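FYI, it's all coordinate maths here, none of it is from the lab. These numbers were taken from a predicted model, which means no experiment stands behind them. Cβ atoms are built from the backbone, for glycine too; each structure is taken alone.
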Structure P
């Protein structure tokens, strides 16, 4: 088989991953076989196995890439370069992913259960978590420095980043369990709570 160009190889891997996510969302990770993924992808078994040796390896790849959209959203610069991104604006970016792609969110929640049996999957998840927190801290720092004095700004940034992570993952779980209509009020409540963060840390 001729070697694929790098761009083609990445596109092929993403196509396979998209088919896997569809199958995982419909049938559950445990209820999905490689044969199911092959059928959903429209590719040959040889094409699939030239990229992934097993369902476990494919699942790890899905986990390594499924939060890329949220990373990009968190790191995006505001339209007004002078604007400071607030916690509620940042939470809106984070919650947009679970709200827009419920299938992906369902798979993400399932993956958390698989981590107890797959150390490599747990490692990838931990790397994603560390990266997300670093992005949140970097994005929140201008806001916290404007809002609080120097001695308290770092602590405000850290606890706000941790709160956003906890809320985002909790929201993903609720989204996987409920219909879109049932999560709308829940999301509104979270956004209001985010808007009040740092109220006690305002500079005198």
Structure Q
């Protein structure tokens, strides 16, 4: 997380004017839905068990629980604060880099994170929150890291090591069964795929 926060802070500071915030409709929609659902959970607490990550419910056929945990913050205000901070730090940059590809990154990595947490979940363990936007947000972070590596000539050389440190850290965290780590690595993979597809499309047009 520190490498990602360092990158985001400096990107907004030095290149933030390149981002057309008025056109980031995907970021706006994702944030709006998350804020609404999260806000309602404090008024109607029964929303949390209806949408959270529950192994038994998923096995019973409630497949929406692969997505709905991304829109609640079961651990309360502190989870809202940190996930809100991470959202505004990374998601707008992700949409600036990948445009509509952000939808695939956000939900693709979020679903991967939920599946991994379903498998790794232990009472009181790292996956015990049963929900939160962070699995998708870490996926966006992974996509930013791979973007830096792909476009390394346009960034300061030190940024390459931020990405390397991020991917290395995620790989290590997989051995500790941290569900955020597979999301970050998946975000890197999806970012690479989106870049290759975009490059191939441009080549075909030319």
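Observations
- Parent structure of the calculated result 46, 23, 16, given that Cα extents along the principal axes in Å, for residues 66-129 alone is the read-out and P, Q the choices: P
- Among P, Q, structure where semi-axes √(5λ) of the Cα gyration tensor in Å as derived comes to 29, 19, 17: Q
- Which entry (P, Q) yields the derived value 0.9 for distance in nm of label points 7 Å out along Cα→Cβ at positions 58 and 186: Q
- Comparing Kirkwood radius over Cα pairs in Å, for residues 10-73 alone across structures P, Q, the highest value is found for Q.
- Which of P, Q yields 1.4 [distance in nm of label points 7 Å out along Cα→Cβ at positions 34 and 82, calculated]: Q
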